[in-house]
Structure P
Amino acid sequence: MINVTLPDGSIKQVEQGFTPMDIAMGISHGLARNVISASYNGKKVETKTPLTEDGNLVLYTFKDKEGKEAFWHSTSHIMAQAIEELFPGVSLTIGPAIDNGFYYDVDFKEHSISESDIPKIEKRMLEIARGKHEFTMREVSKADALEFYKKNDNPYKVELIENLTDGDITFCDHDSFTDLCRGGHIPNTGLVKAVKVMSIAGAYWRGDENNPQLTRVYGISFPKQKDLKEYLELLEEAKKRDHRKLGKELQLFHFSQRVGQGLPLWLPKGAALRERLENFLKAAQKKAGYEMVVSPHIGSKELYVTSGHYAKYGEDSFQPIKTPAEDEEFLLKPMNCPHHCEIYKSAHWSYKDLPKRFAEFGTVYRYEQSGELHGLSRVRGFTQDDAHIFCMPEQLDAEFKAVIDLVMYVFGSLGFEDFTAQVSIRDPKKPEKYIGDVANWEIAEQAIISAAKDKGLDYVIEEGEAAFYGPKLDFMVKDALGRSWQLGTIQVDYNLPERFDLSYKGSDNESHRPVMIHRAPFGSMERFIAILLEHTAGNFPLWLMPEQCIVLSLSEKYEDYAKKVVDSLENNEIRVTIDNRAETMGKKIREAEMNKLPYMLIVGEQEEQDGTVSVRKHGGEDLGAMSVSAFAKAIHEEVSQSIKKFEV
């Protein structure tokens with residue numbers, strides 16, 4: 001008998017050789033119907049893998065990330081079989097699951113594939129799926145594996161196998177198809193009820209442009225046709241909400257090839273939007289005791305060598321700037337924290353002075369690969385709402401919790417209600433990725449976990465996701481389409497104060513090392529605005545809108561009255577524009593709707609006589625006539641209700 005521990009802590013005592021599916025059946029038939037993959041002692045296993053020792057079992061359904069991964073990886077095998085049958089003689093390479101679906105890289109050799117081939121690939125995939133073929137893993141010797149793929153004239157699989165260790169090589173079989181595979185499959189092909197080949201693209205073997213170019217076939221699959229329909233509808237909605245499209249339509253930002261890839265130009269409306277976000281956070285920071293600082297856009301190479309950024313991020317930075325002086329080199333600033341360390345070091349501090357909280361909207365630069373650039377969400381120059389808190393170790397807990405409160409205030413005021421927290425810790429198996437003493441890492445990790453618990457956050461722990469200098473708390477926010485984004489981060493750092501030899505004089509009159517907290521509620525302003533644009537579809541909270549209302553005059557006769565309305569609203573600090581063009585009212589309203597203007601104020605003969613405006617809300621709701629002062633009051637009330645009160 002062996003003891004199998006489930007996630008809730010309960011222990012199932014079963015005979016050696018029982019499988020995860022046997023245990024699922026023992027719990028309930030409903031669970032067994034939905035279980036599609038499993039892990040045992042942290043390792044992916046098949047649902048029919050015999051369990052031979054005590055361990056911890058986790059069962060996954062399609063709702064789980066791990067379940068989706070197994071489902072989509074299994075479907076990549078089905079697609080590979082369909083492609084191999086429809087295009088005889090092709091060479092298959094790799095076919096992993098990705099965030100949304102899967103792909104398979106294929107050398108089609110003398111065959112050509114196009115979008116017109118997609119329907120027949122999908123049709124054959126569904127035929128294979130309906131066969132309910134079991135996925136079966138088997139161990140293969142290195143010699144036999146090499147012989148199999150040499151016989152099938154597949155140099156790519158041969159290359160992969162040559163880099164594997166004999167005894168660690170497995171094949172996966174289903175139906176008449178065999179593939180080199182490490183495992184992690186659903187029980188059988190019959191669980192796949194809906195498939196969609198999403199696109200066809202080029203890809204180099206192993207991502208190296210010196211290698212042969214392959215064809216990458218992307219796909220996605222679901223256990224129900226309804227799920228695929230909903231996913232495709234979501235994609236269509238996502239296209240409408242694409243921040244690149246909305247940014248152009250709303251005249252927020254622009255990219256120019258002459259300026260350079262990944263370097264956004266902020267147009268007047270976009271610049272005003274950024275300014276309001278900055279002022280919103282600055283007000284909260286001032287209340288919380290932060291002091292604003294400014295640092296240059298470049299720094300000496302030595303600065304980033306000292307911090308460790310050059311060793312860890314040198315390849316991702318712009319190349320050093322050489323000056324006429326011998327051995328003098330500068331870098332475009334990849335991070336703000338080394339500059340803030342030097343600001344702290346510019347004075348002598350006592351324990352009575354701490355904590356010191358330095359904040360800056362600092363622009364940084366990183367040389368992202370051109371293929372990875374994507375609108376505002378992945379750029380080469382971006383502004384971080386950065387701050388660094390230097391405190392005594394005994395102040396760490398309170399300071400960290402205060403930053404969590406600030407992040408919650410930001411999320412609440414901008415409509416991000418659905419989020420989880422991720423405690424990102426180091427990977428102990430890869431110490432080369434990190435700097436600093438292990439004991440300090442453990443203290444920092446426990447400090448974050450303790451603060452997250454005390455604040456009642458719904459959090460998960462992710463190993464290997466820490467920054468190179470310290471662990472962090474990342475906030476994973478779901479947008480209106482259910483997509484998850486990393487927004488906001490808080491990091492605990494014992495290492496940079498050590499590397500920069502930072503100190504303060506304690507109550508014992510001795511020199512002590514401060515702890516450093518890095519924090520950025522927005523993260524990157526560019527990326528934050530991109531996500532906010534897609535989350536709101538451009539319908540920002542009223543307090544943030546570039547223009548809160550527009551005055552539409554019925555004809556030229558009422559232009560003077562329209563201008564009086566504008567002046568009155570501007571005197572009430574309401575952002576307003578006017579449309580006095582000789583166009584039909586229908587066209588003016590349509591354009592105002594397209595520009596996402598929250599309120600339209602229509603003025604004509606009746607409104608001029610009564611001293612009122614006819615108010616129409618974005619979306620078509622008619623709010624009737626009201627005085628200009630009553631409308632202004634309603635706007636201010638709506639704004640005050642949408643911004644959460646920030647308590648220190």
Structure Q
Amino acid sequence: MEVVRRSLCPAALLCAWLLLGSSWGLGPPGIGAAYVLDDAGGLGREFDGIGAISGGGATSRLLVNYQEPYRSQILDYLFKPNFGASLHILKVEIGGDGQSTDGTEPSHMHYENDENYFRGYEWWLMKEAKKRNPQIKLIGLPWTFPSWIGKGENWPYDYPHVTVYYIISWILGAKQYHDLDIDYIGIWNERAFNSKYIKLLRYTLDKNGLQQVRIIASDRLWEPISFVLLIDSELHEVVDVIGAHYPGTKTVLNALLTQKKLWASEDYSTFNDEVGAGCWARILNQNYVNGNMTSTIAWNLVASYYEELPFGRCGLMTAQEPWSGHYKVEAPIWITAHTTQFTQPGWSYLQVDGHLEGGGSFVALTDGLGNLTIIIETMTHNHSKCIRPPLPHFRVSPQRATFYLRGSFYFLKTLQVWYSRLGFESANSSLFEQLQPVKVWRGSFSLDLDVDEVYTLTTLKTGRKCNCPEPPPPQPFPSNYKDDFNIRNPPFSEAPNFADQTGVFEYFVNGSDPGDHVFTLRQVVIQRPITWVSDADQTISIIGNFQWVNLTVTCDIYIEKPLDGGVFIAGRVDNGGIYVRRTKGVFFWVYADGTYRVTSDLAGEEILMKGLSGVRDNAWHTLTLNIQGTSASGLLNGYPLWENVTISQPSNGWAAIGTRSFEFAQFDNFHVEAR
């Protein structure tokens with residue numbers, strides 16, 4: 001039944017107020033609007049859940065390095081039912097060795113005959129999510145692909161059988177090695193889709209007994225996928241969900257005509273302060289109210305990457321200090337809880353308009369067994385801007401809303417109430433507070449709504465806000481940091497706190513006359529991947545404190561590529577992520593031809609000093625880079641090689657290691673000391 005909107009008779013309001021006295025939620029008579037919630041005429045679309053994305057740019061990179069109990073506390077806030085965000089969906093990147101926003105994630109198949117289902121941290125994260133919520137839905141989506149899939153071309157669809165084999169192997173590996181059932185699979189994040197590939201993917205999934213894996217397409221815009229689904233009946237048959245990114249709460253007619261599930265399969269991407277929480281509150285409701293979207297998935301799950309990388313702190317919570325154990329449960333976690341703790345996938349929306357007369361929105365959902373959950377938001381324009389798309393102007397005013405419960409809800413007597421109010425600063429906010437239940441009289445109740453508020457009214461009594469111990473206080477990255485890579489960190493392949501920006505740096509057991517270098521860190525991508533953004537031509541992994549000015553970086557290096565091979569160590573590195581090609585810093589390079597360079601850019605073109613070093617491939621050498629004020633110097637094997645190079649920009653940044661090209665190279669005994 002459509003929502004009924006009419007002004008309430010002041011006499012009727014006065015009568016109700018006098019009968020109910022001071023019952024919670026009811027005040028003196030005044031101007032208001034009425035909304036009817038009725039399941040007698042049927043239900044709306046099925047709710048598919050609220051989720052978040054790990055990856056899509058190595059966004060959970062630092063999380064795995066947290067020590068217990070802090071790591072488990074963070075995971076509980078994200079996934080544990082009736083605890084924090086209580087997410088219904090976890091979407092992960094299928095690592096492809098390429099830059100995907102804030103870093104690279106390793107592929108399970110760097111090369112055609114190479115398979116390893118223990119690389120990276122997404123396997124671990126999916127298992128931790130399942131451990132807390134066995135019902136959580138898992139989605140896999142590639143951003144980049146290893147080079148061999150395109151046989152040297154920057155395109156994954158020229159050889160669709162190869163690409164399908166690669167994706168199917170990831171799904172099968174998840175089950176075989178980690179007992180993980182993948183529920184949904186995507187095509188290629190925010191890039192063109194190929195109908196032939198999607199059909200072949202469905203066919204091959206079915207041939208491998210993976211009929212339960214559903215397909216989402218195309219993780220970009222509503223069009224052209226919606227139009228093609230309408231004219232291609234075979235494609236329409238195999239696509240289960242249309243996923244759009246940053247839809248601005250709106251859909252298009254063609255998407256509706258397909259009668260497919262519609263998801264905001266990536267949304268939010270907004271700094272996780274109070275305005276970011278307002279963005280999230282608004283779109284969680286209005287994606288359905290305005291656009292019939294039955295799932296909204298946030299980029300990203302947890303801001304667990306160096307904050308100065310692109311889109312810093314755009315996660316539902318922040319955990320970017322594994323060295324200190326500090327993390328912060330940001331406001332979006334509790335905004336999420338307003339929906340996730342009181343609904344489940346498989347519930348249904350009621351057929352209501354959902355727009356509040358004074359601005360804002362509401363949704364109502366039921367499990368069909370008598371339970372009802374209503375989520376109301378009154379976010380104002382300036383308090384709910386998302387990073388994209390631009391938000392048209394609108395007004396929200398304080399208002400009274402009266403809800404009439406009909407159908408199976410008419411005989412409800414009370415509803416539990418959870419409340420948030422977002423100030424422009426966290427100190428002025430109230431987050432996910434349980435209030436006194438609201439009394440329902442003859443199937444109705446009223447609320448006086450102010451601006452920037454969120455209410456959940458529900459028959460469920462299972463909601464909880466954890467009063468957990470405070471995490472340790474924040475601390476900067478250690479000013480004296482060493483890693484000899486001898487302490488293995490299973491089941492992760494990456495060294496703690498290194499954040500790969502181009503290429504992949506993995507633990508390596510050196511079996512060829514290693515001397516003192518049995519366990520090393522090795523760059524393993526030797527061909528440029530099928531890219532999502534413009535990866536650098538050099539590989540680089542960053543570490544440390546972006547505010548470092550004066551520092552000494554020392555590392556043993558081993559060039560494996562003869563003739564034109566080369567490696568570097570660096571300081572004051574100022575960029576990464578999708579902007580990695582423009583990275584500046586102080587780079588100390590040595591090459592297999594026996595030369596060296598000092599450059600102010602990752603590309604190695606802005607030369608500050610160059611000369612002979614005597615370095616050769618297949619031998620260990622120790623490089624040291626000293627940066628003090630506006631001067632830098634370099635040592636080779638403990639002896640000065642160059643000095644008094646004047647440094648102007650950048651004035652601060654991370655430390656880093658890397659290679660001249662996509663090539664094998666090893667690193668050991670890394671040490672950085674900042675002063």
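Just so it is clear, none of the values below were taken in a lab; they were calculated from the coordinates. Computed from a predicted structure; not experimentally measured. Cβ atoms are built from the backbone, for glycine too; each structure is taken alone.
Among the shown structures P, Q, from which was the value -0.63 of log10 I(q)/I(0) by the Debye sum over Cα atoms at q = 0.07 Å⁻¹ calculated? The partial results should precede the final answer.
Details: P: -0.63; Q: -0.50.
Only one of P, Q returns -0.63 for log10 I(q)/I(0) by the Debye sum over Cα atoms at q = 0.07 Å⁻¹, namely P.
Which structure, out of P, Q, was Cα extents along the principal axes in Å, for residues 138-481 alone calculated from, if the result is 65, 62, 41?
Q
For the read-out semi-axes √(5λ) of the Cα gyration tensor in Å, for residues 354-561 alone, a value of 55, 21, 19 was computed from one structure; give its label from P, Q.
The value was obtained from structure Q.
Could you figure out which one of P, Q the value 4.8 for distance in nm of label points 7 Å out along Cα→Cβ at positions 162 and 362 was computed from?
Among P, Q, the structure yielding 4.8 for distance in nm of label points 7 Å out along Cα→Cβ at positions 162 and 362 is P.
Suppose helix-only ellipticity at 222 nm (-39500 (n - 2.57) for each DSSP H run of 4 or more, over all residues; to 500) works out to -11000; of P, Q, which structure was it derived from?
P
Could you figure out which one of P, Q the value 16.0 for mean count of other Cβ atoms within 10 Å over residues 514-521 was computed from?
So the calculation was done on Q.
Identify which of structures P, Q gives the largest calculated value of relative contact order in percent (Cα under 8 Å, 6 or more apart).
Q
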